[in-house]
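Once you scroll down, you'll see the structures, which are given as C-alpha cells.
Values quoted throughout were computed directly from the atomic coordinates according to the rules given, and no laboratory measurement underlies them. On a predicted model such as this, the values are computed, not experimentally measured, just so you know. Cβ atoms are built from the backbone, for glycine too; each structure is taken alone.
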Structure P
Amino acid sequence: MTSAKLDTIPLTRIDGSETSLADYAGKVLLVVNTASKCGLTPQYEALEALYREKHGAGLEVLGFPANNFKGQEPGTDEEIASFCSMNYDVSFPLFSKVSVKGEDMHPLYRALTEAAPEAAGPGTMRARLEERGLVDGGPSDVLWNFEKFLIGRDGAVVGRFAPDVTPDAPELRESIDRALSATG
C-alpha cells in the first residue's frame, strides 16, 4: 500500500472537521475501530496509556468508532466523544463513526484490509466468535471491535493485530517500537 493512497482518503474528526492521514505524515499510526458497549471497551484505558507514553516519540493512536458488531457503538459522535472523555479520559484523536466492513465500508478500512489482509494474534477470539456464530464475511474482514492496524512513518501498513491483542501486548508494543525507530 502506498502512503499516498492512504494519505489522500478523506476523514472526518469526531467534532465534524475534515482531515486525512496526511495530517499525520511522519508519525507512526495505530488505527483502531472502537466501541463503547463491548467487552473490549476497557482497552480504551490501555490505548490512552500507550498514547501518553509514546506520543512524544511520534505515535498517534487514531480511534474510529464503528457500529458493525452487535450494535455495540450505537451513540452519536457527540455521545461517543463524551463517553470516551468521561470514562477513559481519552485524549488521542477520535473520528466520526464509520463502517469497518460490508458494502458501506469506509475507504480507509478498505485500503487497510487490502494492505494487511490477515490479523496477527493468538486466534482465540476468532474461535470464540465462530463458536457463537458471530463471524461473518471473509478472513480479511475486520473481525470485531478493537482490531488494530499499525502504519509506519512512511505511510505503509506494517502490521495488523486481532482485537484480543491488547495495547500492552508484547507483540504489539515491539512492533510499535520498531516502527518508531525506523527513519521512514
Structure Q
Amino acid sequence: MTKIAVIVGSAREGSYNQALARLAAARLEAHGAEVTALDLAALDLPIYSEALEKEAFPSGALALKQHLVAQDGVLFVSPEYNGSVPALLKNAIDWASRPTGDENLIALTAFRGKAAAIMSASVSPFGGLRGLTHLRQILTTIQMVVIPEQVLVPLAHTGFGGDGELKEPLPASLVDMTTARLVKVAAALAA
C-alpha cells in the first residue's frame, strides 16, 4: 500500500488548511493510500540552526524525519503568510532535510525522489497561490517530484459548508484529481 504523509503548515484551531487536509486525507485513503497525518505543532521543533544541530539533533526533528523517510509521498497543505510559506512549515522542512547518522550532507532521505502534492486554502481571492509557488520551489530544491496539479481554495472563509465539505465543485474535483495523481505517482516512484 502506498504511504502518504499529510503535513499542514498551520497549527491554528479552526484552520481552513486543516479542514482542507482532512478532506484530502479522506480522498487519499479512498484512492488506496495509507495516510499518516503529521502534527508539526506537536513536534515542538526549535528554529533550525547549525549550532543547535551540532549540539543535539532535536527529538521532534528526528521523529519527523523518520516518519517522512518511511513515506512514499507527502501532501503539503499550507496557508500563505506574506506571500510565502509559514515559518512552521519551512522550519520542519529544514530540519527533515538535514543528514542524520551516516548520511552525507546531501542525502535528503526524507524527500529525494518522493512524490509531493501541494494545496492551500486562503481568505484571499488568490487562494494562497503565491505561497504555493514558493513551496513548489522549496520542494524541488530538496529533490521531490512535485506533481503539476495543485489545489487552491480562494475565499476559504465562505468555501466550506457546515459539513466540512467544499461548497464549490471545482476545488472539490481538484482535491480528488490531485490526491489520485499523488497516489499514482508515489506508487510508481516507490516501485
Comparing P, Q on mean count of other Cβ atoms within 10 Å over residues 48-55, the highest sits with P
Ranking P, Q by distance in nm of label points 7 Å out along Cα→Cβ at positions 64 and 112, the structure that comes out highest
Q
So if we calculate mean count of other Cβ atoms within 10 Å over residues 40-47 for every structure here (P, Q), which label has the highest result?
P
Computed 27.2 for mean count of other Cβ atoms within 10 Å over residues 72-79 - originating structure among P, Q:
Q
The highest value of relative contact order in percent (Cα under 8 Å, 6 or more apart) among the shown structures P, Q is in P
Among the shown structures P, Q, from which was the value -9000 of helix-only ellipticity at 222 nm (-39500 (n - 2.57) for each DSSP H run of 4 or more, over all residues; to 500) calculated?
P
Have a look at P, Q and say which one yields 21, 18, 11 for semi-axes √(5λ) of the Cα gyration tensor in Å, for residues 88-127 alone, as calculated.
P
FRET efficiency 1/(1 + (r/R0)^6) of positions 16 and 120 (r between Cβ atoms, R0 = 35 Å, to 0.05), calculated, reads 1.00; among P, Q the input was structure Q
